[in-house]
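Every number here is computed from the coordinates shown, using simple stated rules; none is lab data. Nothing here was measured: the structure is a model prediction, and the numbers come from that model. Cβ atoms are built from the backbone, for glycine too; each structure is taken alone.
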Structure P
Amino acid sequence: MDGNGIVRGRDTVEGRNPVSELLRTQRKVEGILAAKGLDPSGRRIIDRARELGIGVEYVDRRRLDKVSRTGAHQGIIALVEEFRYAEGPKTIIEKARAMGQVPLVVVLDRVSDPHNLGAVIRTAHCCGVHGVIIPERNAAGVTPTAVKAAAGAAGYIPVAQVTNTVRALERMKDMGLWIAGADMDGEIMYKADLKGPLALVAGSEGKGLGRLVREKCDFLVSVPMKGVLSSLNVSVATGVLLYEVLRQREYQ
């Protein structure tokens with residue numbers, strides 16, 4: 001730890017629910033920092049960590065505030081190995097098919113807010129998505145802030161980084177996936193066929209899909225809007241579209 005309280009060479013998972021979910025996953029936990037005087041719900045998380053053989057150090061909240069990278073640790077911070085990205089779209093799709101399932105992948109085009117990334121990861125997991133694809137550059141990565149927003153889902157769903165989103169879409173097409181771009185000018189989601197092998201692509205905050213990414217989409221799909229505002233937050237729009245995919249696949 002340096003003079004500013006930053007734990008170097010490690011990621012952090014912060015907050016009670018994210019840490020509680022972390023303890024259910026296979027991600028290696030190197031230790032936990034906990035505030036002195038935790039209430040019973042906090043102590044239950046610590047008791048579970050100790051049952052798993054994880055070391056716990058009680059510290060004052062000022063030290064937790066220095067270590068925290070999210071500003072919302074709720075008295076508990078887990079120190080973990082660096083997040084391991086999945087190998088890539090090919091591995092994710094092959095694994096889905098090996099399980100006898102129709103592949104469903106989410107691709108984010110230059111989404112820069114880690115809160116949005118985390119929210120998408122959380123909803124993607126809840127909707128049965130097989131993996132999330134993000135760019136290596138000019139986009140949010142799976143940081144402690146994203147992990148906290150994902151509320152534990154980052155430990156369950158593969159997230160892969162790609163050097164070129166357009167080429168990744170081309171490879172997914174070659175593997176038999178349809179590419180659906182989320183766009184306000186697209187076909188209303190209730191009318192689109194979303195049941196087949198699918199990569200749902202969502203664009204960056206404010207700008208939407210990039211031109212080259214948009215051109216690679218087989219079709220565009222939109223969420224119906226009734227109010228004055230013309231668009232939804234990217235994580236909300238992605239979530240709504242994913243639940244329509246789920247509805248078409250399993251509840252028709």
Structure Q
Amino acid sequence: MRVSTGARATLDRVAAIEVIPDQTIRVLDHGFVRLDASMADDLSVVNGARVSFARRKLEVDEADEGLIRFLMRDRHGTPFEHNAFRFHVRAPIFVAREWFRHRVGSFNEFSMRYARATDEFYVPEPEDVRTQVGKPGAYSFDPVDPAVAETTREQLQEVYETAYAAYERLVELGVARELARAVLPVGAYTEFFWTVNARSLMNFVSLRSAETAQREIRRYADACEEFFAERMPVTHAAFQASGRVAP
């Protein structure tokens with residue numbers, strides 16, 4: 001596949017997007033969650049509910065806070081859908097694949113068909129290297145011996161370097177990027193945009209920040225929740241008070 005010099009420069013520039021510091025929370029070693037834009041506040045919930053009575057509020061008062069708590073507690077969910085969060089996320093592929101199972105939302109992902117793959121991969125901190133104990137669906141996770149943790153990190157780094165070197169050789173030989181990417185492991189980082197309303201965001205957070213979720217995606221769920229709590233504090237407090245179950 002031939003790519004013009006100008007097009008190649010554009011693609012490589014896209015592949016080298018840097019973390020934008022504003023509204024960004026760094027996650028893991030090379031990842032982040034950035035709130036790219038939002039149309040979300042507690043008033044959107046109030047007016048979504050009060051339109052049933054042909055009423056509209058301009059600001060949230062104590063009665064409206066009580067209404068939000070009632071809606072959450074009694075699981076009247078649709079008023080929580082009249083808002084939107086657009087996140088820009090950088091995460092290991094294995095985290096993204098878990099994330100994409102949450103279908104109520106819109107995703108667009110970085111493409112290794114068109115742009116050069118990143119050379120950054122997830123290497124866990126020593127304290128995050130763990131062993132699993134128990135049966136499927138009921139695992140507990142325990143830390144490993146420090147020597148095992150360091151061996152794990154070294155083995156991952158070795159595999160990543162070997163895989164990326166193979167990827168570069170294939171691309172240099174003229175193999176299409178869409179095929180060369182097959183050598184890359186799921187620890188490679190990817191990027192995507194995710195647009196979601198508060199109701200679906202609460203469902204994501206309730207599942208992916210739970211103790212039973214994988215530790216890595218829990219860190220991303222916590223970052224998303226921080227933005228949610230900042231933009232919709234009354235709704236977030238009601239979510240907490242209702243056992244962190246989405247309405």
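Can you spot which of P, Q the value 36, 26, 22 was calculated from, given it is Cα extents along the principal axes in Å, for residues 142-205 alone?
On the way: P: 36, 26, 22; Q: 48, 40, 11.
Clearly, the read-out refers to P.
For relative contact order in percent (Cα under 8 Å, 6 or more apart), the highest value in the series P, Q is held by structure Q.
For which of the structures P, Q does the calculation of helix-only ellipticity at 222 nm (-39500 (n - 2.57) for each DSSP H run of 4 or more, over all residues; to 500) return -13500? Walk me through the numbers on the way to the answer.
Numbers: P: -10500; Q: -13500.
Considering all the candidates, the number was obtained from Q.
Consider the structures P, Q: one of them gives 21.4, 67 for Rg and Dmax of the Cα atoms in Å as calculated from the coordinates. Say which.
Working: P: 19.5, 58; Q: 21.4, 67.
Corresponding structure: Q.
Here Cα Rg over 2.2 N^0.38 Å, for residues 182-221 alone is compared for structures P, Q. The highest value is that of Q. Here the criterion is distance in nm of label points 7 Å out along Cα→Cβ at positions 46 and 190, and among P, Q the highest value is seen for P.
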